[in-house]
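The next part holds the structures, each set out as structure tokens.
No value in this document is a laboratory result; all are computed from the given coordinates. Note that the structure is a prediction, hence the values are computed from the model and not measured. Cβ atoms are built from the backbone, for glycine too; each structure is taken alone.
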Structure P
């Protein structure tokens, strides 16, 4: 929502807006009767919520001594995407300025951005994300290892026992996206997974 009006079609590209312009959007509420509202009936109204900066999130995370933060670099090969090198440089600068490098994990589907982080800061930890069509195999893990990756972050359906064992044999940590089913959460926890991405932290909290 912007200025009291609902967005019902494609909006401007995020990379074309200033931070001040982004802050004009209210992300805390869902348009009643929309398809999104119907498929996400448990969303609570948080009207007035805006887009937080990475700096704000990092400073919030620092308030808890054992909090690890997954910093996802959202970019791809399309014209609508941010430049992967510029995005990586900007995100790394925020994390380093806050002295939070040891507790940040950079993740993303666009491995160009992850490679840039590792190039600029060898001590940075990167986990390589893959889509639901990619299954774990030796060739894939050798590429991740060659990048200096410390983890594999697949869709949960790709994280079978065999794939997990193979990834562990390469020394990788494991995460899965996006797990909103409690049975899958239990399966992954029993597997010894290191992190779970979910739209339903309430369900995950109940499982744990």
Structure Q
């Protein structure tokens, strides 16, 4: 299933992000996190990743197609020092196969490199979640495809949060999620905080 070409369901969120960018007190040395609701709902990201100057540009329910669609609009007035992307689980839930998700990933990476040729680029692995256990094979395959692709890209790497969110049965740990068993709670973000800080060496 593909997203429609024109859809304004995100317009209000995008306008809020545009205002957030305009009102930034400090646009120097920005570490930008871009993607779907797992980024948007990381409410303590600025404190969790101190001393970095972090900008959260997540918008809920988004997919690779929408991150591509809004990229120029959101990144035209900032120059990130480092970009971290999380997106993809909504693509898989919408029935897009891993190989096509990889193609969308390549389009987004190309946008990043055209606009910011030399910045480091990280991709946070697609997370497991109890409600999407049926997608585990597709999630693992997509993460592996993207990992291999990143190994061919200069200054690019995978931030692997996937393994840390599994229990001894290799299933998503339900205690890391809210009641909907899709979005993470505070315990889930503690996992992300630890993995991301270790990745950045802070």
- line: The value 36, 23, 20 for Cα extents along the principal axes in Å, for residues 122-193 alone, derived from one of P, Q, belongs to structure P
- request: Kindly point out which one of P, Q the value 4.4 was derived from, the read-out being distance in nm of label points 7 Å out along Cα→Cβ at positions 50 and 186.
  value: P
task: Tell me which of P, Q gives -12000 when you compute helix-only ellipticity at 222 nm (-39500 (n - 2.57) for each DSSP H run of 4 or more, over all residues; to 500).
output: Q
field: Top of P, Q by distance in nm of label points 7 Å out along Cα→Cβ at positions 10 and 146, largest first
entry: P
- request: Determine which structure produced the value 18 for relative contact order in percent (Cα under 8 Å, 6 or more apart), calculated from the coordinates; the candidates are P, Q.
  value: Q
message: To test your reading of the models, identify which of P, Q gives 7, 27, 36, 24, 5, 0 for P(r) over Cα pairs in 10 Å bins from 0, in percent when calculated.
response: P
statement: Comparing mean count of other Cβ atoms within 10 Å over residues 34-41 across structures P, Q, the largest value goes to Q
- prompt: Comparing structures P, Q by mean count of other Cβ atoms within 10 Å over residues 26-33, which one has the largest value?
  reply: Q
